[in-house]
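Take a look at the structures listed below.
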Structure 1
């Protein structure tokens with residue numbers, strides 16, 4: 001394999017060309033992406049290091065080696081492009097846990113990690129399966145959101161994100177476990193840091209946001225419209241260099257609380273940080289850690305830090321200069337970018353900056369790549385901004401990856417712009433909008449500005465996601481039409497039928513968590529699982545902050561503003577008894593076992609393989625434990641292939657009803673308790689419109705052998 005050929009690949013243009021030529025282009029892009037990911041992991045001289053956590057808030061590297069391949073398979077399953085899994089265990093184990101979100105399961109004791117060879121074998125099988133899909137699926141242009149090839153590109157671009165984020169984690173692996181990647185061109189140029197200065201920038205009316213017929217692949221947060229009247233400002237000529245940041249370090253900036261935000265000082269104190277993470281000092285000599293090697297400090301390279309450190313530097317710089325110095329906003333970054341008339345990837349012959357791995361496989365001097373009056377407007381390292389990510393006007397989620405962006409719309413994730421030396425594919429385009437927690441490390445630095453433009457950072461975020469607010473209103477709203485709250489009733493019924501053992505219960509399909517909270521009144525511990533993080537983050541925020549805000553459409557453009565408060569609900573004493581995690585009910589991890597009661601909470605007809613789940617659910621329940629199935633049997637091939645329906649179909653001309661089919665699936669391992677119970681469920685649509693239907697509830701006891 002020609003390793004150099006893996007660099008300088010470009011995200012495909014999706015609205016032009018001939019279908020068969022585009023098929024060959026996508027196939028090449030796919031294999032080069034897979035190869036580049038494999039190449040990165042060749043840096044492990046000792047594979048035992050792949051089972052150690054480089055960062056305590058991340059999985060060990062073996063997870064990331066498996067994750068990118070399982071993402072492909074899981075998304076192809078969800079989108080119904082394929083119907084059979086390659087390895088259900090791997091596709092559960094490697095599915096979730098890439099970020100430090102509260103719903104990620106990062107407990108190492110929950111995992112029996114496979115060998116590197118086993119994961120490599122799985123990757124090879126996934127590669128072959130995806131290769132065959134690309135070769136054989138019908139292909140039509142343009143490729144948009146509803147095109148099966150969009151899901152292929154989703155997997156490719158997702159893997160390219162992880163090539164970069166995995167390389168950041170590898171910078172934290174001890175050097176004795178790594179070896180150089182021979183073909184990587186590490187920049188050898190170093191010199192004293194250039195003197196930085198502020199340069200005026202004219203203001204302008206700015207309009208950004210991607211159209212849905214854009215020729216390039218995009219993540220959901222890139223689409224929509226954002227407009228701003230940006231006033232004139234000044235921006236630093238260079239990215240902040242290691243040499244410039246050293247002044248802050250030597251001035252005692254890491255020990256002066258006044259320079260730090262409250263969040264930043266808490267982080268600095270916890271980490272006991274005295275300098276950037278990738279710096280080290282031997283005697284009087286500073287060194288810089290790269291991905292798999294360490295070099296003498298190149299003072300004219302960009303400093304790589306998190307947002308909190310960058311913000312503290314700006315506050316120190318303000319004190320030193322008497323000027324209002326801060327990080328740029330996303331709008332201000334776009335002004336600089338557009339003023340320079342920079343060609344976008346893939347529309348360049350040669351990368352205009354240190355990006356797309358075309359020049360170096362490391363950072364380089366901040367005065368090497370010039371764009372008019374400024375340097376490094378794209379590439380070298382990402383640039384932190386003051387802007388917490390949110391959706392543009394017109395934002396909507398992609399149904400196959402519905403929680404790519406919305407979990408970050410919490411004011412805790414700040415945008416980075418411009419890309420780094422290892423940013424490829426979608427990451428290397430101007431519209432790319434990636435955001436990370438403010439203490440997160442990426443290949444990221446910063447440029448600073450002097451600006452009169454106000455950066456609005458909302459303190460009270462109101463949820464507007466249509467699906468999430470519908471669940472919030474149904475679960476936590478009033479008793480509509482005189483009907484008691486279903487989610488409270490089903491919890492009370494679960495407690496009533498739980499038997500004598502009430503240690504551990506599982507609420508499967510918890511959505512925004514009301515039933516999980518209510519069940520905790522009768523059980524020692526209750527775990528709520530849901531397929532999407534968009535729902536899970538509601539009860540997580542209740543657990544962490546005590547409240548959650550959402551808007552609800554009442555009439556036309558009129559909305560009500562609502563707050564869920566655990567004190568008012570009487571849940572304040574239950575915080576330690578509930579756990580909320582993300583999981584695919586049709587392919588759950590093996591750790592979800594040992595329950596005295598499992599509640600299938602109105603999701604049976606939304607699972608893509610409910611029959612498979614029901615055949616194995618007894619393994620998750622203790623002897624004598626209870627299974628409660630609450631469902632409306634509302635089958636649709638949109639959610640579930642007809643062959644996997646439980647009832648609702650004909651067999652040899654005979655009608656098969658859900659209740660009868662359920663009994664056939666469960667009779668070997670469960671005994672039914674009592675008659676089926678009917679509970680009404682009312683969902684409010686707006687001020688005058690409601691959805692009323694009934695849920696059939698059956699209770700089963702596991703047979704005691």
Structure 2
């Protein structure tokens with residue numbers, strides 16, 4: 001065996017530390033150690049700030065009881081008008097809060113449904129009014145504003161106010177993932193391991209049927225040899241990805257159009273019965289939006305053989321896919337959400353609510369706006385933060401309570417509010433490698449958390465296999481020119497780049513296990529609840545404008561739980577159409593579905609008999625490489641699939657792994673990597689809506 005390089009030794013030590021921390025944190029019923037943000041000092045007192053005062057709902061005990069009955073499958077759903085009449089704060093309560101803020105020198109703007117009051121002032125005035133100290137903090141590279149102590153209110157307002165939002169500027173991130181591209185940190189544009197930006201390819205709108213990338217991801221087994229610098233290497237195993245010299249309709253590496261997944265997940269029988277979301281309204285909430293989404297979704301629809309999308313936009317989109325700032329990801333997110341809600345439920349109306357920032361308080365006002373639109377049955381939110389009881393910063397953690405009461409009220413009206421769990425596995429990479437966290441708001445007991453899987457289809461577009469989504473890359477040969485034979489400078493030894501991306505899951509630090517989460521071990525809320533397509537290496541096609549005038553178009557394969565969440569929300573809309581009555585929050589009902597219904601496919605990882613092995617010959621002799629070495633670090637994952645992969649982006653050669661989702665492992669039944677599993681099209685809709693929803 002070739003001696004480990006210093007880089008690999010450091011990586012392995014870091015992986016062991018991360019795995020040890022994650023294993024301890026992931027134990028059922030255990031809470032994770034909480035990461036502490038670094039205090040960078042006070043915020044400029046003269047800078048402006050907008051806050052949101054969240055109002056307490058009326059008769060909270062009555063709402064608690066109603067929602068508990070609904071989650072148990074016993075209670076009737078209210079209309080949004082009934083929810084407002086029974087539980088919304090009164091106009092008089094809102095007026096008291098507004099009057100207090102005005103007296104303190106705030107500029108007050110109107111709220112909605114009396115659920116909140118927005119106001120703006122300087123940081124100095126906010127600090128004196130609420131007796132807080134706003135400081136800048138750093139959390140492993142992310143800087144934000146927050147208060148270390150809770151807001152203080154005058155006694156007469158305490159019974160009226162649930163919390164003060166906006167003290168923190170630590171917002172949500174879009175949960176999109178691209179093949180070969182590391183997930184965005186929220187402060188930098190996405191780049192791949194070689195520093196290359198996102199690379200959509202030009203799209204010809206006249207191309208028939210929308211097929212561009214290959215729907216075949218695996219190509220049997222093969223052997224590849226490399227040499228250079230006195231080193232030669234040979235690797236044998238599965239082959240992933242089409243040849244990089246291929247063009248459309250079989251361009252590398254692979255990606256799915258809607259019709260591929262219709263067959264794979266048994267959706268065609270629904271459409272043949274007219275169950276396509278007709279009469280339903282699906283809402284989407286995104287920050288910043290996309291300035292070209294109205295045109296892009298229609299181009300996508302025509303290319304993919306879909307009817308024109310019925311899209312309504314509320315709010316003002318301000319971001320574009322072709323920009324280079326840190327918010328570019330939200331435009332891609334918006335494109336993905338709208339196009340794939342429409343792909344799965346082509347007959348449904350779509351309401352896109354665009355918020356002015358990605359602050360949680362703004363996104364939740366967006367959710368309220370979405371829930372208030374006539375006919376909305378489900379709301380997709382492809383964004384996430386960290387469930388860590390929020391770093392010991394009081395103002396962060398305290399937003400959970402008003403957020404939960406809002407989700408309760410919306411669920412009481414029969415609307416499912418769905419969230420992406422995240423794209424970073426156990427989130428250790430985002431927390432210095434020493435802490436873990438699942439995603440929030442997906443972890444709320446009043447929301448549905450949607451995770452992700454990798455899916456590979458056979459030649460007939462049926463599912464060949466599924467694993468949890470967790471990708472690692474090991475570089476085995478340096479850059480080669482397109483079209484050249486696969487002989488180039490061999491690496492002096494395989495370079496394990498480590499964990500790349502994967503579906504987020506685990507146990508909440510903030511919430512106990514809800515009564516309806518049957519089969520989940522321990523006493524903490526577990527996520528995800530359900531999963532669907534998310535791996536960008538087995539991802540979906542999207543189409544978007546490459547300039548402001550929409551005269552140039554690009555097509556790209558994309559993934560992330562930002563794919564699985566809108567797809568699942570759209571399917572829930574179809575289930576509601578089939579039931580012909582509100583179904584409410586999805587998560588509690590999912591755990592009541594009987595296993596014999598075939599509604600959900602359980603995902604349990606496996607090992608391929610053809611995982612990649614290799615032999616390296618250098619001056620030190622012949623060094624065999626086991627499959628586990630080429631897939632390292634495995635973080636104690638017993639099962640995985642690996643394959644040879646020639647990247648069409650960098651033209652480097654890799655061993656790519658599937659099912660290595662950081663420390664999150666699959667198992668029979670519910671698990672922290674995939675939840676209950678993936679929905680099985682027609683069987684899922686029938687089980688949810690056709691009366692087979694009781695154990």
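Structure above, values below:
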| read-out | value |
| --- | --- |
| Structure (1, 2) behind the derived value 25.2, 80 of Rg and Dmax of the Cα atoms in Å, for residues 129-296 alone | 2 |
| Structure with the greatest value (metric mean count of other Cβ atoms within 10 Å over residues 433-440, set 1, 2) | 2 |
| Answer label among 1, 2 for the case where P(r) over Cα pairs in 20 Å bins from 0, in percent, calculated from the coordinates, equals 19, 53, 25, 3, 0 | 2 |
| Answer label among 1, 2 for the case where relative contact order in percent (Cα under 8 Å, 6 or more apart), calculated from the coordinates, equals 12 | 1 |
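All of the numbers you see were taken from the coordinates with simple rules; none came from a lab. If you're wondering where the values come from, they're calculated on a predicted model, not measured in any experiment. Cβ atoms are built from the backbone, for glycine too; each structure is taken alone.
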